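For reference, the structures are reproduced in the following blocks.
Please treat every number below as a calculation from the coordinates, not as lab data. Here the structure is a predicted model, which is why all the values come from computation and not from measurement. Cβ atoms are built from the backbone, for glycine too; each structure is taken alone.
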Structure P
Amino acid sequence: MKRITSLLALFCLILLPLQAQPAQVQIPDVTVNLKDFGAVADGQTLNTQAFEKAISALDKKGGGHLVVPEGLWLTGPISLKNCIDLHLEKGALVLFSPDKTLYLKDGSVKPGISASKRHDVSISGEGIIDGNGAFWRPVKRGKVSDVEWKGYLKKGGEVTEDGSLWYAFNLKGYENIGPDARTQEKMRTHLVRFTDCERVSVTGVTIQNSPKFHLVPSRCKDVTIEGVTVRCPWNAQNGDGIDLMNCQRVVVRGCTVDVGDDGICLKAGAGAKGVKDGPCKDILIEHNTVFHAHGGFVIGSEFCGGMENITVRHNTFSGTDTGLRFKSAPERGGITRNLRISDIVMNDILEEAIVFETTYADRPAGYENNQAAQTQAYLPEFQDIVMERITVWGAGTGICAKGTLQMIHDITVKDAVLYVNKATDIDDPRMITRENVRLIEFAEK
């Protein structure tokens, strides 16, 4: 029996995309408690200095675990250092202050939790990280009820002349950090961001209510994101869940995402800088569930650095706007290589189950459509993509592809069953090859 079990384990290991197995973080066996550094869990005391002192003490010891016990811990930005694990025990709630001035440093706005050019950094546990995003995000009148709209007006803020948009500017009791509402809106920060780091782990915690994107590893190598819950209101502007940017050797496994924008998204920069920063490469995304989001799994819109060796399998999308979403435009695009997507289950998809769009325009709240690309440089080239064993119950359109054959080609969908309102909307039938695909329109029943 032991021999059979060992052989089975070996067989499963072989089936895994070996290139996507990240190196694990190494954290010394040293532990300190946040309370020992003067922190108070009353929801009123600002604990920024307590976090700083605790992290500094661990840093002097070569790293270790910073335990955040049960309680409500109000704080400003937290910066992690090498070989440190921020461990949130069950019942711990780290709440970021709505005072925007705490995050402003040297003209830029710091994320809630960040690490830059570090190695072996970790966030773990069963606690909650809350970004207090309602004090940052703009709100579209058409996306909230009358009761909710009145609640925003009570905070102060600024409403556009036509009454369609509320900005978190001139809030009662809080200073602005920008000269006007639109400028400050562009200064919204991410909740958790790792930049140029090696060996990163985020496990178990809940990350919610970000001012903008929630969990953002950028230009990182060897990243593990496992068992994480990411959530915010369905109408949260730019409320992306997990965004991987120019990262290599990443596993995203067993996560639950329910957000206001893209669910699990891969980006690789725009223009020459995106190319310099390199591709998203050697990535495994499996056994995740995405509820509300603009897209369940998304590539783009900017990916000039390219996408290579991406495996997406055994994921469920329930109630997303779109399912598998590939979006870009001239000046934003790159090349996809070796993308394998399989065993995807979807239901109640508002728009397209599978969609390729090559004229995507980023539209910040309160602005008209951004100007179209001025050149045909950095055209997106979605190619070498295989999607198989896709099951969809309920979608606006089954498969959609808008663009030219130069930008969308060598795409295969096979062994799929899609119950939809409309089967396809494809500009050129040569873009997508279908093998054993059943597109069943509800109208036929």
Structure Q
Amino acid sequence: MQWTRKQVSILAIVAITSFMGTFLISSVNIALPSIEKSFNLNAITLSWVVTSFLLATAMFLLPVGRWGDLTGIRKLFKIGVIIFTLSSLLCGLSGSGTWLIIFRFVQGVGAAFTSTTGPAILVLAFQPKYRGRILGISVSAVYLGLAFGPFAGGMLTQYLGWRSIFVTSFVLGVATTIIAFLFLGKDEAAPESKKRINLKGTISYMAGLVTLVYGSSNIPSTMGWLLMLAGTLALILFWFLESRSDMPVIDTKLFTHNKLFAFSNLAALINYTATFAIVFLLSLYLQKVMGLSPRDAGVILIAQPVIMAIFSPIAGRFSDRIQPRYLTTTGMAMCTLGLAAFATLSESTPIWFIVLLLVWVGFGFALFSSPNMNTIMSSVAKNQYGLASGTASTMRVIGQIVSMTIATLYFAGFMGHLAVEDVPNHLFISATRWAFFTFSIISIAGIYFSYYRGKMDRETSK
């Protein structure tokens, strides 16, 4: 294995940005109780500190993926790093919960630019035989961010306050921006014959996501249901427009004519829907019910992402040798069992049991993620790498949004508009149990899509 200096530099840049994004997500989860007290937020509004970031990311992932194929992925990657860095500073300076949610939305836009173009940059820079390996390293960086985030976020929140998390992200962003402009290089000149992006489809897609997610936070009111209906209709319109467009944001034929691509993306959507809210729920559970400090809660929560970071590159390398679906199916099954076990949480659940479950789910997620991404990127042609990467990232973020939406629905049902700290423990635990039970049922479907996606043809995935 001989990689050039340029290849190593590109891998390092993408890995650092992957680390930076997930570091922020996981560290903010630990800081949520402190943010709630600082701005006097209720449980539903507090969830929007996380959801606004995810919503913005989901809104821009697909358009950026197509835009990158048309104008150049390296340029968009650099723009994303700048947006993410500046918005991190603004989040740290927020004077109210409303402004924090707004700046988190802007931060999500920057994350969309980097997370969509990053895997495409890697795939273009390396030979197909190294694809699983380098994607595994990139995914490992994601999990290192998830692993370091709870511990660092807990320490920063406890000793310097929650704003220090965003200041730290700003400093990391400045360093990453400098490195990207020095070493990433420029895109090749795009052919003049390329067409413009489908704006009607893009607007319909963005409007549908916003109204659907915002409506879910207003359930059980009539307006909430109407907004969700309007959002669903807008997304149906988006699919209709894309299927008839000459230059779509998403190539619907990839889902209707490419079973390997379609099932792999659906498996990713289900996996993230079932697993993303784990850290959100456990962060609140450990600090509210178990009475742990942000630092101690962070130390416990690192168990899952540490296992992910260790085993993702290994799973990625194995997916270069054996059919990825065997790894992903095993991983989904492990996640399903772990989520079902989390549904048994109570006030007397021992800490060692929680850590054991986090390790179990972390290993299952590691077996799933890298091989699944390898399958997605290997199931399309070279000129569709940006689109495939954007689609995969969109499945991930929409899954994360659905995961948070499910958690928020149970919070609304059991807690109303009360702050988390004011809710009796038995009500909070009931909401948490039902959320985990729901996630375990959803995860079962992921086992089906993981196994029945079909075989990956390595001869044509070049």
Say we calculate FRET efficiency 1/(1 + (r/R0)^6) of positions 50 and 250 (r between Cβ atoms, R0 = 35 Å, to 0.05) for every structure; which of P, Q gives the highest result? Q
Re helix-only ellipticity at 222 nm (-39500 (n - 2.57) for each DSSP H run of 4 or more, over all residues; to 500): value -3000 computed from one entry in P, Q; matching entry is structure P
Comparison of P, Q - label where FRET efficiency 1/(1 + (r/R0)^6) of positions 202 and 274 (r between Cβ atoms, R0 = 25 Å, to 0.05) is highest: P
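Quick check for you: by distance in nm of label points 7 Å out along Cα→Cβ at positions 346 and 402, which of P, Q is greatest? Intermediate values should be presented prior to the final figure.
Numbers: P: 1.5; Q: 3.2.
Ranking P, Q on distance in nm of label points 7 Å out along Cα→Cβ at positions 346 and 402, first place is Q.
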Which entry (P, Q) yields the derived value 9 for relative contact order in percent (Cα under 8 Å, 6 or more apart): P
Rg and Dmax of the Cα atoms in Å computed as 20.7, 65: which structure among P, Q? Q
